[in-house]
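J.: Dropping the structures in below, format is structure tokens.
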Structure 1
Amino acid sequence: MKKTEQGMRDSHRPLPPREESGITDVRLTTLGNGIRVVSDARPHLASASVGVWVDAGARNESAAENGISHMLEHMLFKGTARRSARAIAEEIENVGGHMNAYTSRDHTSFYAKVLKEHVPLAVDILADILQHSLLDPEEIAREREVIIQEIGQAQDTPDDIVFDHLQAAAFPDQPLGRPILGTEDRVASFTRDDLAAYVATHYRAPALVVAGSGNIDHEALVALTAESFTDLPHDPGPAFEPARYQGGEHRDRRETEQLHLTLGFPSVSFEDPDHYAVQVLSTILGGGMSSRLFQEIRETRGLAYSIYAFSAAHADTGLLGIYAGSSDEVAGELARLIAEEVKKLCDGVAGPELERARTQLKAGLLMSLESTSSRIEQLARQVLVFGRVIDIEELVARVDAVDSEAVARAARRMLVEGPPSLATVGPTGSLPDYDGLVALFR
């Protein structure tokens, strides 16, 4: 569920900012209106990344709104009361910066990277588009066609759309199972009133995190945020619908050269004690060329060109998945071998393999600190999910604490807490039916 700071639920009266983190070089301040400002100072750099994360994404949409978060992400760049769409692009590029955005199931993000002296401009543009976008009906009509083309492109890309099918199979008839882009019919129906209503409901001060990393001064960023973000409601918006993993299958039968196969299993939330065990499990199973799936299925047997595992965690649930690109002729054998490798993890793992996976995860965490763009995403997501910044030493310690039994426990949980989910794009004649697939993992 969404987290809100105490003291900001019932009043629009401004409160003094309060400092909330004592981590070296990382500071977190909550403004009186509820916006949280987090920064990681890197004074030796010439540039800085700054962004705004909104605690609203595809899973905050009703069925009738599916795709509206993504459409709004597009529309906020199409002009404000102060700037045309062209002016937004030119102002940031005139100073050598760049700006972008993305929509996920949990959040919507708008961010920029600029030289240190242009941070005020970046914050001003971000505040302008998030608060004062015109949502012009003519621009909506034009951008609607662009997004419908984007949906068509996704539908024509099997190794892209198969993941939407997996979400739908794992979480049917609920927000977490719907596509981020929406459907052509839904997108075609959105009006200016629909977009404005969604903004009014979800784009509220307590739902925003402003994050900065690089050559940036925290107090200056707090002041810029307080001066720029003045036109947002101060009370929290509605909570999202809790997810219910169910499992099932979606087979998109096409005459393609390759079968794109995904399997999903119920997994854990960010705050579950087994969260880091699942990350280690995913790495051991299919996190690189030394992983079990890659070595057994690609290197030893040559049954797939691409195979890997991934883990997606949310505030209330998670999904551990496996992707394989193979051929229909070997799909049945492929499914059987994947099941064997998954079940083996229920017995735990040997020391060297465990240590390699933990080292891979820690290296990824530490390397992400070297990119200011990656760092602001890490900071913002931690604040949105946990309400605080997690020190890197704490993250490393949590990974190091994962032992063989924790991996085995996580594997057993994913096999017993729900049936697997299957999604495929391509010919599937040699795959067992759904009941036969479920039997492979028992």
Structure 2
Amino acid sequence: MKKYALIIILFGFIFQTSAQQKIWSLEEAVNYALTNNLSVKQAELTTDLRNEDIVSAKGNRLPTLNASSSESFSFGSTINNENVRISRNRNSTSFGVASSVTLFNGFRNLNTVKQAELGHKASILDLEKMKNDISLNVVNFYLNILFSKENIKVALEQLQISKLQLNKAQQLVAEGVKPRSEVLDAEATLANDEEKLVTAQNNLDLSLLSLAHLLQISPKYFDVQDLKLNIKSPELKYKNTDAIFDKAVAEKPEIKSAELDVENAVLAIDIAKSLYYPSLSFGYNFSTFYGHTEGMPNQLSFMDQFEDNKSHNLNLSLNIPVFNGFKTKSGVSKANINSRLASYALDNEKLKLRETIERAYTDAKAALNQYIASEKSVLAQQESFKNSQDRYNLGAMTSFDFEQVRARLVSAQSNFINAKYNFVFKTKLLEFYYGIPIVLD
């Protein structure tokens, strides 16, 4: 039953591979994520909102212009000079235009525009930071898929060896060279390797699912392009973290965004202080009024029946703040505190960046050492396995002892694969902080 189940799994895997609609390259996966990720789209809309803040802030410096119109009608009666009640109806129409402009308000409008521009720049940098994080996640998940595929290859190779081992054991038992227990041990080994292959396939499915979810697409018929990672000379390009940090602190968007927050906080102080200054504004109003009163002809003159009035009004307004319950003083104090908080936040971002780079550098060195050691180990275990396989085929080694050698080879192969992909990602991460785009060779 296990053999049939394994055949079904392998057939399903082959069928799924042949039916796939698209094989994704790393570049395609990264570009798709950066273009279609919902979080990226939301961040892009946030930058659009910040741009509208600039438009609104600049509009505060422009004159305002408002037009108005009204129509009224009244009816009733009144007592004339002869003490006679007469009917009197009145309708009127008025039009008006008003305009005003702020001439000076302590540079508040100017600084508000600067703040809006800084906010827009910061939103762009935040978007860039988000894209960087998504790109790193795509690369990491992509490498996990390649790692899982290599583990499947190892599992398939070991499964094939187990089948050969079982056939050889059956042959030796039939010839009377080995006891029946050798076949049982070989069958147990084959069953164990079949289970390992299923586990490796499940891990690959989960890795594919993780990347598909990150890309926010359906995982059905989803696969990635196989890459052969060539590590020609396993070494680190950088001797220490100083050069990496200096480059990163000058270019990384999270640092630039924090620096803009400091500038923004300084402007906030100036805006808060502007409430201490007098404000000066200029206004102009024009209005016209048309009225018509209906009454008894012998009671109202022509001028009483019709009115046509026009007026122009110019005004210059000066507002001098004297006392507002310490609100301005408190606002300035808060702005100063926020400025200090922004400075600390910038220092903290730099500290976090240095810690991240130093940790990445330490991890890269450890990955390099692990890669070198695991490469030596897998080469040694391969030679040991070849020698043991020859001895087992000649009947000079028990299946138990042979299985111990093979287990060490499988472990060494697994460690080597893990070390290889770990070393590649860690070194690419250092290059990323140095400003080099991540490309898998």
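Coordinate-derived values only; no laboratory data. No experiment lies behind these values; they were computed from the predicted model shown. Cβ atoms are built from the backbone, for glycine too; each structure is taken alone.
J.: Who wins on distance in nm of label points 7 Å out along Cα→Cβ at positions 159 and 199 among 1, 2, i.e. which is largest?
T.: 1
J.: Taking distance in nm of label points 7 Å out along Cα→Cβ at positions 207 and 351 from the coordinates of each of 1, 2, which one would give 5.1?
T.: Checking each candidate, the match is 1.
J.: Going by mean count of other Cβ atoms within 10 Å over residues 135-142, which of structures 1, 2 comes out largest?
T.: 2
J.: Tell me which structure, out of 1, 2, gives 40.6, 149 once Rg and Dmax of the Cα atoms in Å is calculated.
T.: Attributed to the structure labelled 2.
J.: Please state which of the structures 1, 2 yields -12500 when helix-only ellipticity at 222 nm (-39500 (n - 2.57) for each DSSP H run of 4 or more, over all residues; to 500) is computed from it.
T.: Structure of origin is 1.
J.: Computing distance in nm of label points 7 Å out along Cα→Cβ at positions 151 and 407 gives 4.3 for which of 1, 2?
T.: This figure was derived from 1.
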